[in-house]
1. Using mean count of other Cβ atoms within 10 Å over residues 169-176, single out the structure from I, II with the greatest value.
2. The value 3.6 for distance in nm of label points 7 Å out along Cα→Cβ at positions 137 and 185 was derived from one model only; which of I, II is it?
3. One of I, II was used to calculate Cα extents along the principal axes in Å, giving 94, 61, 36; which?
4. Which of I, II yields 3.5 for distance in nm of label points 7 Å out along Cα→Cβ at positions 265 and 321, as computed?
5. Which one of I, II has helix-only ellipticity at 222 nm (-39500 (n - 2.57) for each DSSP H run of 4 or more, over all residues; to 500), as calculated from the coordinates, equal to -20500?
6. Taking relative contact order in percent (Cα under 8 Å, 6 or more apart) as the criterion, which structure among I, II has the greatest value?
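Computed from the coordinates by the stated procedures, all read-outs in this text should not be read as laboratory data. This is a predicted model, so every value here is computed, not measured. Cβ atoms are built from the backbone, for glycine too; each structure is taken alone.
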Structure I
Amino acid sequence: MRPHVLALLALCVGCAETNVTADFVGVDLWITFDSDFPVVHFDVSANRTSDDAEIYAGRELVPAATTQTSTRTLRTLIDGDVAFADDEARIVVVAIDEAGARLGEERTRVVLEYGRIVTTTVAFVAPSTCGDGVLDDGEACDTAGGEGCSATCQIEAGYVCAGAPSLCALATRTAIVDANAATCPGEGSAAAPFCTLPRAVMAPWADHVFLRAGDYRTAVVLDRDLTVVADAGAVIEATTAPVVSIVAGDVRWRSGTIRGLGGLGGGIAVRGAGAVLDLSDATVGPSSTTAIAVSDGGYLEARRTQVRGNRQGLTLDSDAGFVLESTVVAGNGGVGVGASGLWVRRAPSTARIANLTIADNSGAAMRCDAAIELLNTIVWSEDTVTATVADACRPVYSDYGPLEAGVTLPAGSFSLEPQLTADQHLTADSPCRDTGDPDSVARGDAPAFDIDGQARPRGPNVDIGADEL
């Protein structure tokens, strides 16, 4: 951010614009502020400290388009008997935004001198964004609510935090893992982290695992309640399939990449009654297998996840159900798979799909063996979609196709080229902009955030697909 400067010759006692006498008293006040500081004007006042008498009050407007460092001067004449040499002036500057609200207040003091102008400076910074879930400069954490991160976005004593939005947990219950740790196997603490993921998963005292950025070449089995938070640069990869197996317990996994190694292996399996995976903000793939396979009573929730470059995207074959939201399934496909993107083999009444983008997969994008509504979802195949309105895949305000001749869709849905970018975001000309279910946000059926974590809707109506333009 570029700092802007306002130079205010704000207090000039006993002086004229073209004839400054030797007995004047003046102050040159400089106000600096960041380029993203939403100020419209500054209210400036000054008082003598000896008796609190006001010696100046004025307003300085800020140019509407301030794009570079600027200097402006304001000279104000004040009667010569209102300020005294060697007295001190207390100056208060209040920043005001377009709505008339106070953005902040800064104060400074200067000693007045006859015959010269003394200089002082106040500085404003943009309002704190602590609490928005985004890690900014100076923030050690930002949880957007929750324990362990203070009101000033600093990590509280006894806690460790990871991710953005940050998730904080008690240090005594959190296993830290660093693939580049100086010593191995380590102790799981911030100072002496474990060097392998399986060791952290097996640590009986840990209910959280924080994975630092690095390459973890290992498969892992999770069989108990556990929260795993991976840095964006953490990669878990192996030649075996699956790389991550959830066989029991409630597992929350956030961020990181799970993939095969050297063209072999990869994928996640959630199988067995009581096996639960809540996956978010992660990338699964590439792999030589199914990216995410749910079976035998397993349960999956996946949000803001990228499923890319796998032999098959997802297969859902469990009576426990699933929730898929704001997820991209693209670039998947291999010989002999039932559907390259998403194959719904079972779908209980609790199952839900909303705002997915299933596109740019080889062959058929999706297959439904059980009835499931596709809300605000893009399903676009390389091959003609053979499903009809009576088939199990049931689009609701979705872009679904291309269709065979004579096949029609329910009102609100359509079959048009979605016009996506190479990474499956919407383009400005996409027919999916603002054409989702107009009531889905109010009902709470449309996810609150898109694949990039942006709040939806961003226009007059919710978009179709994982991206909200």
Structure II
Amino acid sequence: MKLSLTTCIFNKLRTSIVILVLSVIFTFKTAFVSNAQAIRDVYPSFKFELSDGYKPEARRTLKEESEEILQLQSEMQSVDQLRIKYWNAAYPGYRWHQIMMQVSRQHSGHKNGGRVAVMHLAIYDATRGIWPLKQKYWQLAPLRWDREIRKFGREPDHSTFICEWSVAAGAATEIISFYFPERESYLDSLLLDFKQTRLLTGLQFRSDIETGVEIGREMAQRYLEYARTDRTDVKWSGQVPDRPGYWTGNPGPWDPMKAQWKPLTLERADQFRPGPHPDFSGDMEELRQFNQNNTTSEIAWKWKSEPVWDNLLERKILEYDLNPLEAAYANAVHHTARFDGTIAAWDGKYYYWGIRPFQYDPEFKPILVETPNFPGYPAGHTTVAGSIATVLSYLFPQDKTQFQELAVECSESRFEGGVHFRTDNEAGLEVGRKVGEWVIEAFK
């Protein structure tokens, strides 16, 4: 039987489309695999490399794991969907950062200053370590193996081999437990709940969840070995100098030691130390004039009470829809800039022992009422603002103006609050900018 011209054209067209689709798929997968080296180049490890001795499970094993997921999903209740949404929100490190902050607030004793940076660096190096393996081994999600498996959550556009969410969970629980050992059982229960709900999503095999946790823990242990030498747990045994025009008070055993913490990227704490501050008489008069015309300051209370930079980073990661590796990188850079910015600021504080406004003029009453109990020059808030605004401008260049304006607002808030001279703030912004630029180079 002869085929009509229309049928012949249709068949040829269908064949061409199939060939084109297969060609695109092949090209995509080839590019995906060849990008492994690009990942290593664009996202270098910060401190530690991960071994590449991991391979996917055999197909028969994955088939058995698919059946387990089906069984668990058949037993799901409505509350389980809420648990899934909780643990799989935003990006892998998002929920664990919140948990770190929650546990920190509930802890009544000393809180180690390196804990947040160490956690995010461990998450980053571990995530960066598995990404080339994902490029090397393309693996579909369980729901693609068995059409009866339901999807709860966003299906990734990358290989599901080794669960990056579990990598973050393993690293985070290990590190939070180290800094807050009394919460270890609580964190273990959270990890168990996370693993169960991750399995229910239909997006990950159990073996990849367990491997991810194992890798995260391994990387965490390497960072904790480093953290034991970073001097964040050493107490100060010095004395406050008794000199006219210097800051006076009792800073306690922990605060002065921030100047002696081991930097993550800086070559030394005094690398960007500002020059000596001038006489504060002109600054003091400016503060008096501001207080005469203002009884409160909205931005002073805002920057005192809100985690502005952390909230902004989370929002930008979501706005730009960063993938898990990009999100881990952004957090690592951000919190390294905060940590090294703190060291740079506190080096200057305890080198110059800069006096605070209420000490310079005992009749002056700051709008913020309570002045921080340590020297003023350079300002810590603004040094960190300068360093974070600089790295955020690198990470999200389209929003550079927003970040720079916020850094200036933060600086102004410390002046309006009456806890810093303007000179403290201007010096802090400049030191912070230099720190931020140094951190960027360290991550390139």
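1. Working: I: 19.4; II: 28.0.
The maximum falls on structure II.
2. II
3. Traced to structure I.
4. I
5. Label of the source structure: II.
6. Answer by largest value of relative contact order in percent (Cα under 8 Å, 6 or more apart): II.
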